[in-house]
Structure 1
């Protein structure tokens, strides 16, 4: 059984990596639209277009010309540009692996005694009403997804899966994993955990997702938790077009300064999110794990939570679930908040319960004994098998899954209507109406598909 310590500060502000143009640098460029004129100006300045989307007016280009950016902007056809940078998108989290011998065929369908999140959002009631996400496509823009997992494989669209992670050009073996959509480092695999929250298969083994018949479209933009703005932008636009996604989950985020370079990159990301909306895909993002008031960030921005017309999800989790606590809508100790950003809250878990004593909870076969605080986290699939984790990375896919249930119930619903129904069907907690912690409320799967 492996574990990361729960000790230590949660807040982690991620700043843009400093740097100047080097040979073969990549840039993100924006224009009112992208076409032959823009491509010609890139070529004239010594650049090569690696990706472009006409409707979004966004391109990722490469150039070895140290004066490329100034020259291409001087053309007038391209309105904005910045050096593409890699950032740590997934932020801090806590994890705790489930003992392999605790998982046996014949276990109850979703470890009902320990997997509290589906119960918290009334997912079993939505399933009983006939809604399980069947026919709905949810793109997971994240790291590698382990499609051979017995609780995921049947729901993963391997044909549509893509990776936009660029090679480093140092070690072929490292690059092979970096560029593969179903490869990552370590034994957790963030994208695998996120995918299980959405659509782990309803079988006789392990866990079950909140939308257990939804289709997962893996779109890799991160490796070991980091990735470039350009990769994330490409992933969004691919997912919404060729990936045919109805919903795009982005359990990622970074706090960036509002300087010139960051403004160009966040503007490009906004364009991608808004274009996805126009193409019919709702973008759902995590609010972030920095315990920040996003209404008062000053000269900083949380992205993609504050990007475009998508929605952001804050986190909740019980305190002392192992002792019978059912306060599933308790606001998580690490979650960001703010009325300017949060649309809804969802189960993301917590690890704030004090002490290291062990607790034991039963399953239909073997009881599980772990530190009591770990039961307050969200249990889902991982490369190691099954792992508890906590973060707004876990709350966003819960909201994406409920959105998938709504989409199944109303196949022709618009993106705006889908967003509104998710919010309007939530349990109004905190201050009546819009609240800085819960937004419009705590998601309710049953009400979302029956009201």
Structure 2
């Protein structure tokens, strides 16, 4: 591979230079995973996903993805120290940037005991998104399982892909694309003029010692199934309900810091997986194939939960129907000229996404439970963006009908105390609106 970074990839690289934006996929396994089989599997994976053996080289001030002189995917093995060991290791991983100049842009950690293991796969956001982590974890576990049982895996490679902008539908390019970009830019500026509120700061968002932190929560299977049923009855999506719980909790914190404020506007960023919308649709491959639906919402004490959930769901669907997530990829060029420096980018970053809440919901995905001699108990992901340290990030996935939610924030911009209060309020709301039976 040897090509220039696309707009989204270059944007992610700038973010990474300001503050690490790595993310981690986590698999919880019963049974001991063989580290020699893992090494063999990691050596095979780049044959299927070519971005796994790349690095970024700057040539004449232009960042380029190249597969020349890139070493094997590194992994380390640690003795598992308990059920929460994965959480501290995940925090270390998301705060430790990947060496993008030397590559590769992925690494692996195995936490191992005699009967239980956790597998952590860390990505640089330049080459992957949340759904990439799930695809890669599934492929990795398949390979390890086959190798452990003495089988020779067959690798079906994906092709090398051009930048995301080159894959966008024709309706979002050319003259029509320019018109849609201008409309979205106007909408973005109008939304900014409405002065949407952000979470109050507890500390300096550009502090040199800022650190991303994770709070892990689950909604048990019974409650998750009840929430899904309730959403159907209320004519909304699970994503809408989760975002409603998040925005209600955020609004309460914001209003408590603003005396005499009765209602506020909050912007919510919802990640949109673009793979199904390409022609033909992309397969289960690793890459940066996401964009965002940015939706503003007016919230007061009188805002009803299910009304808000429906409004969020409708707004996200309307944004996708209007191709706004596709057009947003083009809009990034307006905010990130090629001569921008990381320092200048950091100063204007919070104005690019004028929001407090960023939600990545992978939805419900099916992965086998058995992989050779071990069983997958749980799989989820976590990430943070220290370049946008004012954000409260929420990463959501549903496996075996259990909702896994990782809340990520940057300390000291958001204090651990306030982050914990936000997470607690959100989970209380989700528990209260889920009515089994």
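Out of 1, 2, which one gives 16, 19, 20, 31, 14, 0 for P(r) over Cα pairs in 10 Å bins from 0, in percent, for residues 169-224 alone as computed from the coordinates? Only one of 1, 2 returns 16, 19, 20, 31, 14, 0 for P(r) over Cα pairs in 10 Å bins from 0, in percent, for residues 169-224 alone, namely 2.
When relative contact order in percent (Cα under 8 Å, 6 or more apart) is calculated for each of 1, 2, the greatest value falls to 2.
Thinking of 1, 2, which structure, once helix-only ellipticity at 222 nm (-39500 (n - 2.57) for each DSSP H run of 4 or more, over all residues; to 500) is computed, gives back -7000? If you can, show how the numbers build up before the last one.
Values: 1: -7000; 2: -12500.
Here the read-out was taken from 1.
Structures compared: 1, 2; top value of mean count of other Cβ atoms within 10 Å over residues 249-256, i.e. the largest, recorded for 1.
Any read-out appearing in this document is the output of simple, stated calculations on the displayed coordinates, not a laboratory observation. This structure is a prediction, so every number in the text was calculated from the model and none was measured. Cβ atoms are built from the backbone, for glycine too; each structure is taken alone.
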